[in-house]
1. Percent of Cα pairs over 26 Å apart was computed and gave 38; which structure, P, Q, did it come from?
2. Using mean count of other Cβ atoms within 10 Å over residues 4-11, single out the structure from P, Q with the greatest value.
3. Computing relative contact order in percent (Cα under 8 Å, 6 or more apart) gives 17 for which of P, Q?
4. One of P, Q was used to calculate helix-only ellipticity at 222 nm (-39500 (n - 2.57) for each DSSP H run of 4 or more, over all residues; to 500), giving -5000; which?
5. As an exercise: mean count of other Cβ atoms within 10 Å over residues 36-43, calculated from one structure in P, Q, equals 11.0. Which structure is it?
Structure P
Amino acid sequence: MKYCPNCAANLTVKIPVDDSRERYVCEACGSIHYQNPRNVVGTIPVYGEQVLLCRRAITPRHGYWTLPAGFMELGESTSHGAARETLEEAGAIVEIGPLYSLLNVPHAEQVHLFYLATMTSPQFAAGEESLEVALFHEHEIPWDELAFPTVKQTLTWFFADRAAGVLEGQFHVRSRDVLSSEKI
């Protein structure tokens with residue numbers, strides 16, 4: 001960031017009074033510009049025994065498979081954003097269940113949140129950001145063609161928990177930090 005979005009003056013990087021981190025500060029208008037992680041919200045859309053995946057039509061990872069997910073918008077909750085992204089990318093209407101996984105991706109300045117979701121019907125269609133959309137049984141998942149480590153980790157946890165019957169009762173949200181050496 002070079003210029004203040006409020007007054008267009010040059011910004012300086014310094015630690016503001018009563019803060020402990022360097023921030024972009026505008027000496028002209030006094031604004032402090034914070035940069036915070038972005039939330040990526042999505043679902044694990046399930047229909048019967050299958051999970052719905054989207055093949056990406058956009059970068060990064062064009063052509064790779066992913067769970068329907070995207071950046072949360074201002075004015076929406078994480079669960080609303082996850083349902084919206086599922087409709088936009090996969091044309092699927094879902095009933096949102098509990099938060100299932102939370103993955104911190106500090107090197108990409110992101111936090112990924114995936115909700116369990118039940119498809120209300122087997123109807124779906126590729127949106128603008130998807131080349132194709134398909135339902136997969138666990139043994140059909142294109143594991144080597146998944147776009148992101150967060151998606152692979154979430155699906156690995158999901159299928160293990162489903163096989164163990166963990167998803168039938170109360171469970172703890174799965175979480176972990178994704179290392180910068182993992183492709184994101």
Structure Q
Amino acid sequence: MINYIWFFLIFIGIVVALFTGNIDIINTTIIEDTQQAVMFAIGLTGIMAVWLGLMNIANKSGLIKSFSKLLRPLTHILFPKIPKDHKALSLIIMNMVTNMFGAGNSATALGLKAMEEMNTLNKDKKTATNAMCMFLVINMSSVQLVPLTVLKIRADSGSSNPTEIIGTSLIATFISTIVGIISVKLLENRR
């Protein structure tokens with residue numbers, strides 16, 4: 001569905017440019033904006049590589065297991081149907097920690113692996129489980145202690161103080177995560 005929306009937006013843009021005589025804008029946009037997109041993606045690759053590397057080191061050193069033990073009461077409340085020693089819980093926690101430090105792009109790989117592991121517990125592969133829905137909501141709203149990607153965007157854009165948003169983003173993401181968790185808990189038994 002999203003592909004149709006993107007196609008429609010691009011098509012309308014081209015048609016409007018043709019009718020208004022601004023076809024040169026399309027060429028300029030394609031050349032300049034795609035170059036900026038590639039440079040931005042390359043810049044984010046560094047952040048992603050660092051966080052994925054740190055998460056792998058933390059996992060192999062046992063730090064994630066220790067952190068999992070601390071978060072076990074919380075994860076048991078949020079994901080009661082996932083067995084306590086299941087691999088999905090470690091992946092969920094690694095995803096949550098990575099998201100908390102603002103490396104959402106790096107958390108994507110961990111989130112996909114966590115969903116795959118949760119799907120091994122799913123009896124009906126066509127329907128998401130309550131745990132999968134809860135994880136998706138937590139992943140999407142995730143509490144941001146340090147929003148690295150946004151800080152990078154602000155720094156690249158020339159902000160005089162790119163870190164000034166940390167407090168407000170922490171409050172906003174905390175509230176959105178709490179609202180998301182409550183919503184899932186209220187709706188999880190409805191059909």
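1. It traces back to P.
2. Result for mean count of other Cβ atoms within 10 Å over residues 4-11 over P, Q: largest is P.
3. Working: P: 21; Q: 17.
Derived from Q, not from the others.
4. P
5. It was calculated from structure Q.
Bear in mind these aren't lab numbers, they're just calculated from the coordinates by the rules spelled out. No experiment lies behind these values; they were computed from the predicted model shown. Cβ atoms are built from the backbone, for glycine too; each structure is taken alone.
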